[in-house]
Structure P
Amino acid sequence: MKRVNLMEHPVDMTELLTLVQTGPVVLVAPDGKEYLVAEADDFEQEVEQLRASVAFQAFLDARRAQHRPRRTLAEVAHEVDTELATQSSLPLSET
């Protein structure tokens, strides 16, 4: 993936389109913001690049570590049934 700092190397649209033909281009704007320019039909290539990206895989690992394990719908239904049964066996409180 190419990086183009627009402060160091301004590009016109024709040059940008030429660069994008060889792969995605990260444009670094004068304010430091980064923009990704890629061919619209380049989805499979983007998927492969993300799979190969150590930084993206680390991001996914960190997100997975933050979430509780998934439960099946049957497990959730069983928990609800158990809680409802427990609540129905409790004496009604006076309010």
Structure Q
Amino acid sequence: MQLIKIRDERRKKLVNIHLAYHAHIYFDENNRGIAKWLGERTAALFALPVGRLHEKMVGPHPCWSYQVSFEAKDFETYLLWLDEHRRGLTVLVH
């Protein structure tokens, strides 16, 4: 029961107002394995395009990163899953 209540509270905070989104998953040499695992699971479970893992700073991003693109139809399901499985990685969604 507790998990369902937490998920419901998170769901209320999600606002899906665009047709498409992308998430930047941030990592470094200490959590590269977690980032790689997360990207592989994203591709396998959601069939979402996962970009190349940049093991250097690219553009305005403050650390290593990769991008996941998704549409409004995947917004809630993917973001709730991502939040539960990111294992402390920082994620920027826009």
Structure R
Amino acid sequence: MPINHIVTIGVAPGRAADFARAFKDLKAVVEREEGCERYDLFQNMDDPDTLVMLERWTNQELLDKHTEAERGVHARLIDALIALWAPGITPTFERFED
């Protein structure tokens, strides 16, 4: 069953454009992963320092495989994004089934 993964991230003030540029590097890699059906970034129109990543994966197993890659082979790309998070604000992660 497809899994929609939604991540809401508060970035450091004024750093949303930097985050979006770093995200493009990660997106180029992730979209080639097995099971990735969508991997996009959106900016909140009312709060430009709030971004939402919208992911869609074929199933939980392939999402789990992607998560492992984020901790391993993609760690450098993920670290570049984490460096832009707003201090003291932890992203939220939500999963929804179709």
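Where a number appears in this text, it was derived from the coordinates with a stated rule and is not lab data. Only a predicted model underlies this, so the values are computations on that prediction, with no experimental measurement involved.
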(message) By the measure Kirkwood radius over Cα pairs in Å, for residues 32-71 alone, tell me the structure among P, Q, R with the highest figure.
(response) P
(request) For the read-out percent of Cα pairs over 21 Å apart, a value of 32 was computed from one structure; give its label from P, Q, R. (result) Q
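Given a value of 18 for relative contact order in percent (Cα under 8 Å, 6 or more apart), calculated from one of P, Q, R, which structure does it belong to?
Working: P: 18; Q: 41; R: 48.
It was calculated from structure P.
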